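Chemist: In the part that follows, the structures are each spelled out as structure tokens.
Read-outs throughout are calculated quantities, based only on the coordinates presented, and are distinct from any laboratory measurement. What you see is a predicted model; the values in this text were computed from it and never measured. Cβ atoms are built from the backbone, for glycine too; each structure is taken alone.
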Structure P
């Protein structure tokens, strides 16, 4: 293309920063590969042959596509563009991660974040199988081979109807929740494991009046007056608590350590690393706000 545009081997070689004999050899080899003469040469000018004229637009398009690929790869390497895939437990997908993704996208419009909500054991499996870049969740029995990045400590709160007698208390004791019917989450969830662990520490083994999988179902059942539930504070939206209220429960076991998990030895792409760093910083800020609110007796 340089020769065709310049109409001269010497000028074309200068524009490509190579020697004229080297360019002549490359063009000859290309013609041999094609099996046809592409350039008509004389002592003064060089012009495209009939076949060369037909081939030139195709080559020009290919060169533009290659240039686009190189430019895109450069942006990906710089963390300007890219696709990030994250697996997270449903409670992380309900409020925390959507807000983090929204803030991240405003600063990084060229990066797309794909979010998959799955239960905790599936998060680790997807990370190990390299189905996602990293995972987010709370894990009681962590695989020692998995690399862990701390995010924040999540506190579980009791969710109850406004008309509940317990709503009059500012802070609840775990013993206060032995009597009312309990709406508990699936035993495989980190929320349920924390609740069971807390009750067992005071010698009580709770039998749920109702057992559900999703937090939206929990809230619906509490609104219907069917009992009291435990949900993570990071997942509670005030709009969802219409007709309900939440109270802190004074027990150290009612916490979850939220972490990001990576497969050791697998280097994250610049885009994935950029999002993980933003997630860590965002969680740190959110935890500071949560602690400040808790200290004021929210």
Structure Q
């Protein structure tokens, strides 16, 4: 919120380590997409975001997984309460529920996901009209973190064949429809089955519906099979303390916790970079993102 009031922030390219200034004033910003697993601390600020003229979407991940795989995520009952408050304050289109990512393990087998998803869908019915799903992206660091957690906590994990994934998606889509959700699949188009569709997590059309004005934006995803509109992510890797062992954005939790505790609320950065190079380029953005 301090950066929003200041009208800009700075962020570091995770590959080149170059610093860019991102304008956050209304003429340069069409809207915000907030990703979170705990809306509670930020909920009180959303009225000010709206009053400043920014339409926004909250992509709210609520998985209710065991602590062995989601170490410090807020209890799902609290997240459901946040979702209900968000619906009362801003209407049914602002939130998108994410049951994401789907992790297949001895702690979270197929039967777990069917029962767990159904319970959450029933509790969240009426708070949103879409639920986004995807299966875990098993990058090298993700596999390493999963294996370490599995050894420490005595569970096993797997990457099921495509047929099994599609069967589970089909079941979840039917449950979603029962409780008033359209199920969409994020960046995994071979998993789209009847009653499911391609996810558009950065959605200019939804922002138009919320804000009541037209947005000129091109479809330009950030990775293969991504259905999103062009956007700018102003988050930072290795800063989240939630401890989800399947997360692609955290190299290791000790680093993330250290950075989280070193966060300076007065800084222009989410995390002050010791090794970044100042760039003369000033970036303009249409749909800034903030992942929390």
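Chemist: Mean count of other Cβ atoms within 10 Å over residues 35-42 computed as 13.0: which structure among P, Q?
Modeler: Of the options listed, only P reproduces it.
Chemist: Kindly point out which one of P, Q the value -13000 was derived from, the read-out being helix-only ellipticity at 222 nm (-39500 (n - 2.57) for each DSSP H run of 4 or more, over all residues; to 500). Spell out each step's value before the answer.
Modeler: On the way: P: -13000; Q: -9500.
Corresponding structure: P.
Chemist: Given 2.2 as the derived value for distance in nm of label points 7 Å out along Cα→Cβ at positions 131 and 147, which of the supplied structures P, Q does it correspond to? Display every interim value, and only then the final one.
Modeler: Numbers: P: 2.2; Q: 3.3.
Only one of P, Q returns 2.2 for distance in nm of label points 7 Å out along Cα→Cβ at positions 131 and 147, namely P.
Chemist: So relative contact order in percent (Cα under 8 Å, 6 or more apart), computed for just one structure, reads 22; which one of P, Q is that?
Modeler: Checking each candidate, the match is P.
Chemist: A value of 19.6 was computed for mean count of other Cβ atoms within 10 Å over residues 227-234; which of P, Q is the source structure?
Modeler: Of the options listed, only Q reproduces it.
Chemist: Related question: Out of P, Q, which one gives 3.2 for distance in nm of label points 7 Å out along Cα→Cβ at positions 115 and 171 as computed from the coordinates?
Modeler: Only structure P yields this read-out.
Chemist: Additional query: Assign the value 29, 24, 18, calculated as semi-axes √(5λ) of the Cα gyration tensor in Å, to the correct structure from P, Q. Could the numbers behind the result be given before it?
Modeler: Values: P: 65, 17, 16; Q: 29, 24, 18.
It must be structure Q, since only it matches.
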